[in-house]
Each structure stands twice: as structure tokens, then as C-alpha cells.
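There are structures below to look over.
Derivation of every value follows stated rules applied to the coordinates shown; laboratory data play no part. Every value quoted in this text rests on a predicted model; they were computed, and no experiment measured them. Cβ atoms are built from the backbone, for glycine too; each structure is taken alone.
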Structure I
Amino acid sequence: MKPVGDTGGLRVGELFESVYWVADGDGDVFSPHLPSRRYSAIIPAKILGGRVVAYDPNTQSPEAFIKRYQPRVLIFTKAFDGRFVDLAHAAKLMGIKTIATVVDWHFDKDFNLALFKSVDLLVAQTAEMAAVTQEMVGRGAVIVEEPYEGRRNPPRFKPGETLNLLWYGSNHNLDGLKLGLRQIGTLPGYRFRLTVICEEKEHAQKVIDELTAWKSHLTCGVGNWSPELQDQVLEETDIVLIPNAMSPQKRVKGHNRLVAAIHGGRLALASPLPQYLELEDYCWCGENMVDGIVWALENSVDIENRIEKGQVYIDGRFSPQVVAQRWRDTVKALVAGNDPND
């Protein structure tokens, strides 16, 4: 095994040749479509020269995995079962530095708590998640935010007679879609065209079919999420809807859905969760999407300027290069035995 401690004179590019982000998978195959995996692993690893690899305890023991890759650092991505716990223990016994990303509210799962308590460092994507991690796990986390991806559009807000709305998200966000639809149903006198893209469109379609109050003034199309489809529909939309229940589970979510709207040059209406309030100067934050729609139409002349300022802001905080630099500094500090928060 390679010795650990300081970087041993290695340049950062050389260091990251032995840094591995670990994803759960079937054999060596993992899905690249999980948002947290793209933001917290695939994008920074590509920029820094690291790798994302799959770990399947059914096909490989922890010792065999470590022998195969000879890592200096293992970064464990979002876990769905306990497969990473034994690998993390084995790595630490061999002097390999370990990091786990804390995304979403999974503190009620024993295997996550075991992993979070065993690694050398935790990484969270928001200040709220870092605070909750301190409370739930008994240790803090370094904040490394999630980068934007996809096409950069110039700011635009020029709605016609029909207002084009967009909602995108995972199956776990569909409670927010339901909330938004119920709110829009109380706003007569407007015509809307809503596009919904979800990881499994059948689940989104079921939510839409269950709600009928808005159908007289809203048409709706549903598709399966993909990066290419999100780019396409963002270009065509007027407003992105990001309604959410004000729950502890939603408060720790990342900024990515709002940042995606700003990056795509479109106005977002977002619930006033902590991560969205940080960006409220570049969108609209409030509990009722109806209030946001009315505000947008009454303040249309200022919206493109608001989005333009937002794009400047997110370039300094959420660009892939900025986020990768934060990962670089965090890993380099950990390997050198320094505090990554310094």
C-alpha cells in the first residue's frame, strides 16, 4: 500500500490518480443518473482526474477492492444499504483516508450512522445539512456544494398569453409537485402549460391525474428526466416551479434545482427553505406559487436583470470548476493531516 500522511511531494493531479469516489453498483456498473452521484462524484472526479468506481460486496470483498485499486482516499457516495461500512473499516485499518458524503435525510438508517461515525471526514452540500449532521451524528461536516451542469441560457422572461411552467425532480420530490398543483388550481383567469420531467414519469402522471381542480386552465406534458430533456425544456419555459413542504427532510436538500434554473436563464419560484433563501435575490421565494406567479407578471421588467445577477453569483460558488477546487482543497488537507475547514 502507498503510505499516507502528507502528500509526499505528489502534485494534486498525481494525488487524485489514487482518489476514488465509491458508488453502489452491480458488479462494476453504477448508474450515472442519480443527481447526488453526478454532483458529488462524477463531475468533480472528472475535473480532478479521480475516478468513480462501483463496489458490490456480492462480487468483491473489501480487501479485494482495496488490492485492486490501491487507493489513498476513498469517498463514499450516497448509500442505499450497508455495503460501504465494512469497506470503510477495512480501509481505515490499512491507513487509507475515508470520506462520506451526507446527502438527503437518511439519519434514520443504522448503516448510514455507522458509516458516518467511522470515516475520517464528512462532506455536506449545505450549511443546514452540516448543522443537522452535527446534531444527529455528533460530528460536523465540511461544506462542499453541488455544481451546476447543462446548458447556460441567457436570461429571458417574455411570457405570452399562455404561461409556460416547468417542474423537474425525482420521485421523492413529487409531494412538492402535488403542493404546487393544488396552489395553481386556486388561480383563475390565467392559462398555463406545465411540463413535468421526473425520474419515472408514471409516478408524476399519477399525481397529475389525481388533481382535477386546475384542469380547466392548464395543459400538462410529462417526460422521463434526462440531462438533455432538462436542457430542452428549460429553454422553452417561462417559470420553473420548486414548491416544497417545509419539513426537516426538505430543509437539508441541496441548492441544485434552483441553481439549475438560474444557470438555465429562467425565473424560479421556490419555497422559502434555507438553501433557497440564500439565493432569494435571484429568484422568488415564498410559500404559495400563486403569489410568485402574480409577482412575476407584475415585475416582469426586472426579472431578466435579477437572473443575470444570479448567473454571476452562481459562477463564483456553484460552477463545476469552483466545486472541484473545493474538493481538491478538502482532500489535500485531509491527506496532509490538516483541518479541511481552515
Structure II
Amino acid sequence: MKAYILRETNGPESLKFENVEFGSLKANEVLIKLKAASLNRRDFFITHGMYPGMKLDGILGSDGAGVIEGIGAEVKSFNIGDEVIMNPSLDWGDRDDINSEQFTVLGMPMNGTFAEYITLPVENVYKKPDYLSWEEAAAIPLAALTAYRALFTRGQLQKNDTVLIPGIGSGVALYALQIAVAYGAKVIATSSSNEKIAKAIELGAVAGFNYREKDWYKNLRKEFGFVNLTIDGVGGESFNRLIDLTAQGGRIVTFGATNGPVPQTVLPKVFFKNMDIRGTTMGSPREFEQMLTFFEEHKIKPIIDKSYDFTEVISALHLMGEGNNFGKITIKID
């Protein structure tokens, strides 16, 4: 099969498009012919060696959808020809509140979806929602699971909560917006791009604020009051403004830190509000199934920024690295 192999970490050009053997099928595994894949920011970081537990040589890609072409001897829940998507949380464990020590993410160190075929344990394979195209289905797994867990398991989202989503435009942030709006929350977005803010409002946000503008957070608080829940993947200096905006008993759930460490946090602002700051990453098999059910119930479709052919993965990674996309970047494999 054809696949993109990472043998060194000098950026996207480190990927080599090669012929690869995909090995034998274990009893509890299925062989999937991939129809589409999608990118996540971790893919770009990995090409630069900026990810823990890396193992070269490897095939990147955490998200994908395709057709089952082989079934292990112990697999009873699927048939050849079934259309499926995959849960990229590997070996999460039996608890929903925390992951096991064996937990990893598909695409590093285990070979991922930037390939024509993939073999996966059957417990990581789910029926593709019928209402989604191949690329839409491939765009869901990692980012949608992260957003769902951040909102419900860690964020304890309630109907009519005011939810703040900084840095709108990334896959997780957009899914958090779509899920929260579908659930009945009031969503406010921030961005450095007025165009992205306008798009977020089209998707159901009640307002958006440009964080490049002076006193944006004061203007938000004046117009909408304090927020109950913030879903943040940005970190950095602006995280302190999120604390300022949090209501009594409110929650901030953090899933990333693209702007780096948070400097000079004033802790009394945290404890005098009785607020919680919670971390989250990915999610359990139960949460993945719940997320799929929620998407099907509300017919949520991913926002796709740009689609590439299978021969253009390196170009797709460069677009991801620029950070200007609004929505997912997908790859048509077949």
C-alpha cells in the first residue's frame, strides 16, 4: 500500500510517500481500506519532533473513515464491506474520569491514517453515520471527541450556560461551538480575525470578540456578564482574562496551549470565585459512542476548510501549520 512515512523530524517535508507492507491481521483486528482522513495540529507538531513518546519510523494521521476489507478470527460485530470510522483513543482503559497508563493516540506511536489501509483493534471501530460523507466522517474523531468530553464530562455543561470558546476556527473549538449550541447553551467566541468571528455567529454563537482589541474582555463582561464555562486550547497570557471572565462556581476546561505557558496567574481570582480549572484530553470509548449518538441526533456536520488529494498531504500540513484554517483539513484517499 501507499503511505506517508515519517523517518526524521524536519517538518512536513520529512514525510516520504512510499510503498509499505501492512502486515498480518490479528484475531481481534479489522483491515480498513481508507476513503478519507483528516489532519490535526498534532500531526504538524509531530513532523517537527514536538510530541511526547515519538517513535520513528511511523505513519501519521489520527482520523479516518473507510470500508472493512478484512476481519480477524475473533471479530463478530462487523462484516466485510461495512462503512466505518475509528476512535483514535487507544487503550484508554475502563475509567471515564482518567485514562490508563497504556493510553496512546492513533498516528504516533501506532501507525495512522495517512495510508491506503490500516489495521485496528475492533473496539476502536464504529459504524459510519449514514448522513455524513466520507470526508465529513473522517473529520470527526479526535477533535469532536475532545470537544464532547471537554463540554460534558469535564465541563459539566448545563442548558442555558454561557460558554466562552477562545480562538475559534480550530477543529476542537468549532465542534465545541456546534455541540454547545445544539445542547441549548449561549456561546461566545473570540478570535483575532473578524471574519472568523462572523462565521462563528453564522454557526450559532450569540457574539464574538476580537482579542487583539484593547479591553475586549471588559466589553464582553459588560455586555453578557460572567461566563459559566470556558473551553480553551490557547493558554498563554490570555488565559488570565478567562479567569477574569469566569462566574462564581464557573469552570475552565483546557485541552491545549498553542500560545504557551500562562504567566503571573493571580490565584486569589481563582479561589475567591470557587471556580475550577480542569484539564482534559481525548476521551474514553463510552464518550466516543456518546459523541456519535449526539451528532446523529442533532445531524451535526463538520466544518471543512479545505480538502486535498492523497498526494498533497505535505501541502495540507503546511496549511495546518499556518493556523489560519476555519474548520478541518481533509484528505481524499480513494
Structure III
Amino acid sequence: MRERIEIRLGRKFADSQFSNISQPLSDITSRIVISSDNQNYLNIINALKKYKREDFLGAYWIERYYTRSELERATLFNLIIKPTSTFEPDGEDCGTIYDISGKCEYCGAGARQMSDLMLNTRTIPKGKDICRTISNEWVISERLHRILIENNITGYEAKPIIHHPEAPHSVRLSVTATGRELIKMASMEGIDPNSYKFSRWLDESEHETMFIKALYEYAEKYEARYGPKSVEMASHWRQLTITSKPVELTNDMKYGIIWDLQTEDACPYGHSLRIETVSELYVDGNTWDGSDFARTRILFGFDVHGCNGPPPELLISPKLHRLFVENNIKGYRVEIAHLV
């Protein structure tokens, strides 16, 4: 395995410490690109420890490359959806209903999707088979869905997606009977129907059924006005959900940033880590049920977009990895995950 690391740093610090290897990107930012087997790698890591995290101006990326024999020997893979396969708006912004009553106050985990996923499918990256929204709602092409069915792939469901061309802030609830009733109810509670507070009010469990009904009423009116292709079940896309038993990661894992490894900043309720993985994934083999699709129990990051919460890491079996390669599936990359 070969690791390539790209690090973005403040230019002033980079010029003072790494003038011979840093590449200026702007007046304030430079980058360093180095392999972990480079003889200067440890010297660079030690120098970076002087860098104050609160003054960090950039980011870093680790890319791992494997030989064919390494890939053939692997017993599990970490499935990573590429940044070029990420799109917006997310499901919430297109009308998907979430129950946030059980959402963690610290990390945002625990929201439950209550309706079919609504997306403007025209914004899904073209030529991809697996994608994700900025809120980590996973989407697969109908082509990939057929491949999964034909090969008896386990550990997942492929749920329908509703194509909705407008975000809810542009859905005119006032043109539907149920929508007008919702607006009246909110106004009686002192909530402005044009405010962000109104959107959150609609997400509350006691209003969600009416809101879904209003959305479908609006969809029918929109379809009657603009034609049957405007609001419909998306025929080319499915929502990917993982149904297999979540797996646990072992103490072999490394977290933080490459020059400041740490394990703190965890959700006090055990839902997530608000830090990144630095190492490949190390999975407790006793917790993997052998499914072709799997996910980690622990989540990573925090609730940045929408209300879907932080995501887990995705895993796939060698069988599924071979299918991806043989069928030239687009939109992902893999790293080897280790069963311990």
C-alpha cells in the first residue's frame, strides 16, 4: 500500500518551515504533497506539530493506492463516495420529512426519515452510479440496482425516490387546502410562514403528516400545470439504505489529524466522533455478519447540512467490490479495511 498525503497550510508558516517543498496556492495558503514512505516524512510531521490547530487555514487528504494482489487478498473494503459524486440540494431542502424528536443535542444523530426521499434528480452528477447528497443521503443508479439484484447482494435496501424540482421554501403551500390549514395553524402560534422557524415547525412530528399531504397536493397541481415529467417517481435512481448489523471498529484505529493524533471530542452519548480517521478501518470481525453492504455503528463528524446527522463509514465485501470493478461502476473509490 502506498499513501500520498496533500496538506494545505498557511503560507507564512509553510514558507518558514518548508520553503523547499511547499507550493504556494494563494497569498495565504500553500500545499505540501508527500508520500508516507518518503525519508523526510517524519521530519515534516514533527515540524507540523508546531502548527497551531486554531490557526489552521487549510486541510489535508490521504489517498491510498494498492497493488492488484493486495486488493485480491482483502477481506473487506471501505467504500468512499468521491467528492465529485456529491450534490445538492439535499433531501430536506426538497421536501423529505424527518422526525427530529430523537435527535442528539450534541452531534445531531438520531433523526428518522419518515417519507420517501425527495430530490431534484436533475442535480445528481451525470455518469455516476453511486452518489450522496451534502447531507449523506446515498443514491444509486437503476443500473447498479439491477446488478445488485441479479447477484443476490445482501445488507441493503433500494428505496424509491420522488423527483421534486422545487425546494420546500418555493413550494407554495397556500395553493393547497392542507397547506392553507398549516399556515393558519402556524400563524395562530405566532410563527411567520415565511420564516426559517416555520420550516422547523413543519418538521415536528405532530405536523409532518399534514405537511406530506400538502406536498403531494402541491405535486398534483404542479404536474397538472407543467406536465407529468415535473413531479414523479424517479425511474433512474434509488435511495441506498444499509440494513445489515452495524460493525464496531477496534482500538487499532487512529483518529485526529496526521500530526496530532487524538481520540477526544466524542459524543458523550456514544453516537459519533467529531474527528476524522487517519488510518485505514480496523473492524471487529465478530461484529460483521457477512453482508455485502455494511456500515460502522460509530458516526463521524457532526450535523452540518440538513437534519440527517453525521454519517457512518460504508463497507463492502470482496464479492461486491469485484462486481463494481467488472461493471465499471462510477462515483466511488475504495480502501482496504482490516478484519481483526
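General remarks:
- Top of I, II, III by Kirkwood radius over Cα pairs in Å, for residues 77-236 alone, largest first: I
- Value 70, 49, 38, calculated as Cα extents along the principal axes in Å, assigned to which of I, II, III: III
- Origin of the value 3.2, where distance in nm of label points 7 Å out along Cα→Cβ at positions 45 and 69 was derived from one of I, II, III: II
- Test item: P(r) over Cα pairs in 5 Å bins from 0, in percent, for residues 29-140 alone calculated as 2, 8, 13, 12, 13, 14, 14, 13, 8, 3, 0, pick one of I, II, III: III
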